[in-house]
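Engineer: Each structure below is given as structure tokens.
What follows draws every value from the coordinates through simple rules; no lab data is involved. For clarity, every value in this text was computed on a predicted model and none was experimentally measured. Cβ atoms are built from the backbone, for glycine too; each structure is taken alone.
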Structure 1
Amino acid sequence: MYTLEDAAKEFVNHCIYEKNLSPKTIYAYKTDLSQLLKFLRDKKYSTEVTQISKSELREYLELISSLKPKSIKRKIAVIKAMFNYLEFEDKITVNPVRKMRIKIKEPVNLPRYLNAGEMLEIFKYAYGQISIKRKSTYSYSASVRDIAVIELLFATGARVSEIANLRDNDVDLSSGVINLTGKGSKERIIQVCNIDSLGLLKLYRRLFMNRIEVSGGFFLVNRLNKKLSDQSIRATVRVLSHKAMINKHVTPHFFRHTFATLLLEKDVDIKYIQSLLGHSSIMTTQIYTHVNREKQRQILKHKHPRKDFVLSSFSYPE
């Protein structure tokens, strides 16, 4: 008997070894499929793949309907992907999701970001810390590393996992070229051009070179000579922003949103921003066009053609 458990294992292996999906994605897939399996067992339904019909899947959808739309969409997408894979591999002749029409309306949440002034305050506080510490102490080195974290996040617009997994041989500080590996193992190259940013990253590398080598070649490392984790990067950003008196719960993703928003304010074409962020679809990047109302106000105030229509003969009543 070919069960859902067997199918899930085979599908996950396909995602790992053929599709080369990230460990985080694999973990999410395993969790979602395990939940479906648990549902079938709890309901005493058959777990044989050929016995799973639209009826059982609809009942499962009712069960998860209280979750956030984004979570529901992901769980549905995983189930669809698995059954489509099984159909393609001739493991099943009838695909139960083939004719299921499921529409989940996901609310559009505008990205949260920092304005230029807030970003400057974080940099001012971080750089101020290294000026008051003795250069011979680890505290000084750690402060330099903390600045390297925010310089990389803001210079590249990278995701926190992309920064955490950055290896030393991905960072060419002589040319300023940084090679990032994003979702689906897609690579993109970002050029860091700011002299101050490059200078700080060079200082960081000099201070941490031995630790970088011991870590196995990761660029950002901690006191134990291990790769700096996603959680540590989040903590660094949170502490620096709090100390800089930023009245927001700042996360590394704020830097990504800020990177995109401020570039858009500088009139950078959104297609270039799409490439820099590593978005596969321009629709994902389009959300940044709705973010900054102040920029919109300035454009309409100074660029709107109505300002050229002077009606000199008209006067407002007193």
Structure 2
Amino acid sequence: MAARTPTATLAGNIPAVVTPFAPSGDILFDAFAELIEWHIGNGVDGICVAGDNGESWTLSVEERRRLAERAVRQARGRVPVAVGASGVSARQSIAYAEAAAAAGADALMVQPQSYVLKGSTSEIVGRYAALARAVPLPIMAYNSPRRTGLNMEVETLRAVCDVAPVVALKESSRDMFHLTHVLEAMGARLNVLIGPCPFILPGLALGAKGFVSTGPELFGPRARRLMGLGREAPSAEWREWHFALSRVYEALMGTGTWPAALKCALNLLGVPAGVPRDPVQPLGPEQEARLRSAMESLGLLAGAGAARAAG
């Protein structure tokens, strides 16, 4: 089966947006719209909704549709909106993708099947082929072995691109060897986007076209510097950013259950991230204090209110 011609480009800084929940578990849609506007004001190049940061595992099909609709309406065409459509079964993924398409999303973000923790090349390729037949939207493939239990090798990725309109890959394997192979073999065919913060600058230097990461958003408008800096020869500023990104990522990933730490960090900046939805609990006082200390050591809380207003 021939792949469909992709019609959208995903590149640059594309944050994975949290879903703000009230303590009751209800989605705070006005706060969500404010988050979208804050990100766009900080100079991002796209928005990703209903991903891991968005606690997608708790979202119904209708909630995904409403979030996507609100994101598209708030973005007003200024940046593309990608919506997560990963599910255990093809039927689930197609339902999520149909909701995103109905809301006017520009692209989908899709992992191989989750939860099963294994998958043959045939099974993985078949999943993307079924989705492409059902919903003709550009796809950002998402490789995150920590989430799915499997790694999308180059040959699997190449086969997926042959049957589906894949325009980008969010690469989150945390494996520099794998990232190197992907960039060398597939960098001319799709936009490789870096996931984990510590790989952003090395990945950009090797030819990645952007990042869908967690942590850069806490630096506000300053994160606009990363795309240009990543293509420059390593310098003192390059190293300073790399160390800061690594430290903030370590603090976020090492505190509480994901994405409680990111939501806490955003709330500390004055951005309305709400609380996590069951079964994830907010950070406790000691955890919040450790996260606050890490953010203060990076200068992220100095003038947070002013930075938010500027965004």
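Engineer: Quick check for you: by Kirkwood radius over Cα pairs in Å, for residues 75-170 alone, which of 1, 2 is greatest? Kindly include the intermediate steps, with their values, before the conclusion.
Structural biologist: Details: 1: 18.5; 2: 13.2.
That would be structure 1.
Engineer: For relative contact order in percent (Cα under 8 Å, 6 or more apart), find whichever of 1, 2 sits highest and give me its label.
Structural biologist: Top value of relative contact order in percent (Cα under 8 Å, 6 or more apart), among 1, 2, belongs to structure 2.
Engineer: Rg/Rh (Cα atoms, Kirkwood Rh), for residues 19-178 alone was computed and gave 1.18; which structure, 1, 2, did it come from?
Structural biologist: On the way: 1: 1.18; 2: 0.97.
The read-out was computed on structure 1.
Engineer: Can you rank 1, 2 by distance in nm of label points 7 Å out along Cα→Cβ at positions 251 and 283 and just name the one with the largest value? Intermediate results must be reported in sequence, preceding the final value.
Structural biologist: Working: 1: 2.3; 2: 0.8.
Of structures 1, 2, the maximum of distance in nm of label points 7 Å out along Cα→Cβ at positions 251 and 283 occurs in 1.
Engineer: So if we calculate Kirkwood radius over Cα pairs in Å for every structure here (1, 2), which label has the highest result? All intermediate terms of the calculation are to be shown ahead of the outcome.
Structural biologist: Values: 1: 23.3; 2: 19.4.
For this comparison of Kirkwood radius over Cα pairs in Å, the top structure is 1.
Engineer: If mean count of other Cβ atoms within 10 Å over residues 235-242 is computed to be 18.4, which of 1, 2 is the source? Display every interim value, and only then the final one.
Structural biologist: Details: 1: 18.4; 2: 13.4.
Structure 1 accounts for this read-out.
Engineer: Starting from the value 3.0: which structure in 1, 2 was distance in nm of label points 7 Å out along Cα→Cβ at positions 43 and 267 calculated from? Kindly include the intermediate steps, with their values, before the conclusion.
Structural biologist: Values: 1: 5.8; 2: 3.0.
The correct label is 2.
Engineer: Could you figure out which one of 1, 2 the value 17.2 for mean count of other Cβ atoms within 10 Å over residues 59-66 was computed from? Walk me through the numbers before you get to the answer.
Structural biologist: Working: 1: 13.0; 2: 17.2.
It traces back to 2.
Engineer: Out of 1, 2, which has the highest value for distance in nm of label points 7 Å out along Cα→Cβ at positions 27 and 115?
Structural biologist: Working: 1: 3.7; 2: 2.0.
Across 1, 2, distance in nm of label points 7 Å out along Cα→Cβ at positions 27 and 115 peaks for 1.
Engineer: For which of 1, 2 does helix-only ellipticity at 222 nm (-39500 (n - 2.57) for each DSSP H run of 4 or more, over all residues; to 500), calculated from the coordinates, equal -17500?
Structural biologist: Here the read-out was taken from 1.
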